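Read-outs: derived from the displayed coordinates by stated rules, not from any lab. Small disclaimer: the values here were computed from a predicted structure and weren't measured. Cβ atoms are built from the backbone, for glycine too; each structure is taken alone.
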Structure 1
């Protein structure tokens, strides 16, 4: 993905204390569903194949392909590495690893009567991970400019008692910005030293995931047509912790000593959507699938707090002031993520395996905020409308491609695949490539699958936004790796 698209999302950070941004809309719309190891091993391309729990997210009609009831779960190990470089001042690398459960599911098969046209009517309930937010990075370098530029811009023409309690207000109370002339035009200790480099560092830690509980039903009509539907309940947990610091180790600024700014955000929520799909058996070998998911309605609640610490010299005396946001911020709102539509193709090669491919359409610009807590507040409603216009402006519709294959050798299964995710950013044609590989083993009623997934891409990050000084662009290179193991048991009819 191009850096410029990501940067644009951050110009609206801290626009209001509640802090919803266009990047929040993307976070819960840009999915990389993991699910079972079999589905991951073929890059999620099984929309026209069916017979795997990944069908609940790729094409619910695939649930009709089950011949036996089944229970399975998928523990996961992830290892993420991010290299960060602030305006070419030097690259730093941070690693994060951990475990999770990507999939847990139960499928119940109900056979039709002998001679009935409906061969099976199957039911499923399960859990899949749709997105993983566990990442962290760190940068450190000396550049011109200061985060006080950002706070001064947010404070301009406002009286001190009108300043944001989570940003500019804290900066004012600690002395990081001040109004020496009483004209509501704020200054800082950096104004007289615009060309002096300031050492900047920040640790950014993201935690959480977007998971979904699904309940579905699918039928198999004469082994020629499978149709299905499911209700999905997405569940969001997201935590963002940032610790930003500025310092002057070379004493280039005779007044400034140190600055610290911490931010904490926790988002929790849940929602609902509906999935529908069909698979048509064109021939003994060829299958065609179609799927659709309605927009997801997410009701979310943000909890947030910040703090500022500032140290400066006054007539040779060191002064240090610390201030924390006066209350724990809370805000509840709705987010509507875009609908998704998919078309898939599969070729089943008898007992030898299969080849599968799928394409998915999604319009990221269709995401919408609804500030249910606005309660007629014109400022909140105006900001909501501004956000929605920015989403439509900055994001675009795009296509995601999945291609995979499975080879069967007796009880052994070998798998491989690739995903090509279209960029959500307007006027960006870059593709993010995700490579997968897997192996499986069948032993009677028991089965075990293992899959590996590797993702690599570059993106940009801004610790703060300003129009009065240079942008503090951090170039991030992501290498994300997952290993999923699925253990399952087939229940006899």
Structure 2
């Protein structure tokens, strides 16, 4: 075993890892990377199939991001944001506000979107909130969500909307691992052990078309969203929750969603129109909307098919359905995958309730030592510049389309139940047999075994239970995309036997 692997075994505790299994084998020790390629301590090369846990946008060792960090290092690495301002953080805040308020409405379209919900069940929506105009920096996705949670809670109280503000989120929601963020989550495997530490939040069914009890469609060899047959019962459940809470005299302060796709739930995509409909319901009940775009932000959900305004960027999932949240939580790709940094954007209305004379103590009593870090802000500014370049747009379109074509080859595998793609995010759900949709039990490690087989074929990714995730950096070439999907196909063959439909 390599010396570095020995040190890892001796001293490191890895996140979301069964350490007994970890200690039974030599880990892959990464020492360098370039583009979509990672290199380990023994000189072996791998494709980064999940962008280093969904963070890396432009590839490793990108010259523009490297240069921005080097230039900032010649000035200063960090100074406190408690009582001081700094140059890159100020520029970054302005740029985030600009790209978060692009103006036009992008409407995603998929087959079946025009299924009608009884619109009488949806209250008339009040005007959309004012633009996102204020930015609070923190360190990671969980802290970005913690900020949004605290702000929404205190806004509801100070605005007189509720004395005990409550929150609604989706079944199998995951919003981070701080206590507040965990309280908004509903994945029992992750969160059950901490129940005694948490505050109560309500849940409502997620629009999981592949396993929806209201979907009358029989299994087909295509995305379950395209084959679904339903009456938008999932949206009706959201309305029922809001209505019941309003009748109790304590309306929800906010609804919390990952727009377009739930990540840690298993890459569960929402059918087109769902987000827009539930946003209207929340607005109709005077609740705020918290959009967790830690995963989905910065182009991950693809390039809009039409851009009708020169300021339009379409970098966020909410923009794909013309939904403007009251809180937008960002992290992961914010710095291009280089440095830990997060941001929570909100409106002037929220900001204003924290204004007052010093002695009124209306201050937002929350902070982080590395808030508005200059190195992270410099990297983020460079990343945003790359994202808005024509070359980056073309690269994202190419990767998305190549994945769409390559993934079609997996439908011939009887252990592939559903293939879910939203832009450059892919989840492939493994089942015992596609006709029955029978899932594997977690203890069988079906997804983990396939990922181990993929690693032998020089592709690195990490499963979510029985779902294999592919989320390559935007610089990935068509040949590399083909290699990733091929490794997945061969990995399924190795684990379950080579069978074809």
* Entry that produces 1.39 once Rg/Rh (Cα atoms, Kirkwood Rh), for residues 429-476 alone is calculated, selected from 1, 2 -> 1
* Asked: For mean count of other Cβ atoms within 10 Å over residues 69-76, which of 1, 2 scores largest?
  -> 1
* Out of 1, 2, which structure matches 23.6 when Kirkwood radius over Cα pairs in Å is calculated? -> 2
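With distance in nm of label points 7 Å out along Cα→Cβ at positions 221 and 437 derived from the coordinates and found to be 1.9, which of 1, 2 does the value describe?
It must be structure 2, since only it matches.
Can you tell which of 1, 2 yields -10000 when helix-only ellipticity at 222 nm (-39500 (n - 2.57) for each DSSP H run of 4 or more, over all residues; to 500) is derived from it?
2
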* Given structures 1, 2, which gives the highest value for mean count of other Cβ atoms within 10 Å over residues 85-92? -> 2
